[in-house]
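Below: a set of structures, written as structure tokens.
A short reminder: the numbers here are calculations on the coordinates, not readings from a lab. Remember, predicted model here, so these are calculated numbers, not experimental data. Cβ atoms are built from the backbone, for glycine too; each structure is taken alone.
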Structure 1
Amino acid sequence: MQIIHKVPDFVDERGEVTDIVYGIDVNSITVITCKKGSVRGNHYHKKTTQYTYVLSGKFELFIQNGGEDVQSKIIEKGDLVISPPNEKHAFKALENSMLIACCDGPRAGKQYEEDTYRLEKPISK
């Protein structure tokens, strides 16, 4: 699990500019809204690296690699979570929230389910 708290790259009287990801190929950019108490994820990708940026709100993030114990951490606005291939991940919204998921791999559009493997035993409920 890699979590980076992003800070603006540029600030002036007009506002802020924050580069969420750069220097990578991106096959999809997805906006995800989450109602308080809802869970997103509970899956992994075999070929896709997922970059999830919290636009608003707060989540409990759950991560599991292989047979290791499930780890959890609170993430909030400005946090970027990098989920490499085969890392199980789930996001539980602690309040109404919004994410952007940028993916490098075949998890996009009509191919979404081709590289999304649902967990038989969820790591978050």
Structure 2
Amino acid sequence: MTDLKKQIRPEIPSITKTENFNAEEKFQNEILRPIIKLQHELIVCYFEYHLEQNKIKMNELSTIQKKDLTRKLFKGDTRLKTELRGFIIGLFTVEEYKEYLSLPSQLNKRINNMIQQRVDSCYT
């Protein structure tokens, strides 16, 4: 199962592989970015569902208002952040999950920021 989880991840040619990365940067580039790219459609689908459940009409907002709204949601909506992080963490291998547990708060911030950027790019 571990190999299968790794095999389905897309390659990201723009990732620079270097030995100078700290543990967080290495984890982000080698594990998080490919998983988030793989889960892109699911992330957007869930975000749209979340907007619908909260009766938020994104198409009626200006670009700036959309950015402000996503920033506000990712800053304060714990349920949204937790659900979206679950889409990512669920595709970790056991070894990756153990590594994640050594830096959970730092990696959660990175996951949230990366997902927010993906969502922003869909609406701006």
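General remarks:
- Source structure of the calculated read-out (mean count of other Cβ atoms within 10 Å over residues 95-102, 18.0) within 1, 2: 1.
- For 36 (relative contact order in percent (Cα under 8 Å, 6 or more apart), calculated) the corresponding structure among 1, 2: 1
- When Rg and Dmax of the Cα atoms in Å is computed across structures 1, 2, the figure 15.3, 47 traces back to 2.
- For distance in nm of label points 7 Å out along Cα→Cβ at positions 23 and 55 computed as 2.6, the structure of 1, 2 it came from: 1
- When helix-only ellipticity at 222 nm (-39500 (n - 2.57) for each DSSP H run of 4 or more, over all residues; to 500) is computed across structures 1, 2, the figure -20500 traces back to 2.
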